[in-house]
Structure P
């Protein structure tokens, strides 16, 4: 191989090596930028998860408060049901009494009429 061929070959190899190094450096820089971007996204996601965690804590506290109040009302529910039943029974009794009062009013009216008629006959 001639010296000029060796020189051309050496220059070609150096050029290829230089281009390869530049390409690797470019990929590394691109990868570094991608990694930095992924880190930023990860940090943003982390912040959002912290917000979600706080929201979940508030919702959980609210749920436990409601649940506690519900359980404290459970004994009252039986009393409320009993009151509703008593109200229904009272309404029925009132209707029966209204019927009896109506009958008594009719009897009273008849007695008054009979009494008035017996006074006029005497």
Structure Q
């Protein structure tokens, strides 16, 4: 959008800062009870599982990668998954096939009243 509208802005992408358990740092984390916090760590673990099958097993099928991510998230009875998507990092449009260096996995879910989001570049 910045490019399309010719805004004189440079977007800088930095690393996600994470807690020791892998949970992305956020003020929302303070609302999590210790039991919820353990389950929240599954968001990052699910992203790592998706990234692993892309990089190590060379899986490029979006549905298969999403199923891998969901498999980890479904280990928790507390997480209500809002979405798992694989998108083009530039356009944020859903991908048909995973493209290393171009795609990202996005996840969002609820733990009771706390909504958490996370992503990982592929």
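Taking mean count of other Cβ atoms within 10 Å over residues 36-43 as the criterion, the largest value within structures P, Q is that of Q.
Of structures P, Q, which gives 16.2 when mean count of other Cβ atoms within 10 Å over residues 60-67 is computed from the coordinates? Intermediate results must be reported in sequence, preceding the final value.
Values: P: 10.0; Q: 16.2.
It was calculated from structure Q.
Source structure of the calculated read-out (helix-only ellipticity at 222 nm (-39500 (n - 2.57) for each DSSP H run of 4 or more, over all residues; to 500), -37500) within P, Q: P.
When mean count of other Cβ atoms within 10 Å over residues 68-75 is calculated for each of the structures P, Q, which structure yields the highest value? Numbers along the way, then the final one.
Working: P: 9.1; Q: 17.0.
When mean count of other Cβ atoms within 10 Å over residues 68-75 is computed for each of P, Q, structure Q gives the biggest number.
Where does the value 8.0 come from, among P, Q, when distance in nm of label points 7 Å out along Cα→Cβ at positions 44 and 100 is the thing being computed? All intermediate terms of the calculation are to be shown ahead of the outcome.
Working: P: 8.0; Q: 2.4.
It must be structure P, since only it matches.
Structures P, Q were shown, and FRET efficiency 1/(1 + (r/R0)^6) of positions 28 and 108 (r between Cβ atoms, R0 = 41 Å, to 0.05) at 1.00 was computed from Q.
Among the shown structures P, Q, from which was the value 4.5 of distance in nm of label points 7 Å out along Cα→Cβ at positions 20 and 52 calculated?
Numbers: P: 4.5; Q: 2.2.
It must be structure P, since only it matches.
Here semi-axes √(5λ) of the Cα gyration tensor in Å has been calculated and equals 110, 17, 9, so which of P, Q was it run on? Walk me through the intermediate numbers first.
Details: P: 110, 17, 9; Q: 25, 20, 12.
This value belongs to structure P.
We did not get these values from a lab; they are worked out from the coordinates using the rules stated. Predicted model, so just to flag it, every value in this text is computed and none were measured. Cβ atoms are built from the backbone, for glycine too; each structure is taken alone.
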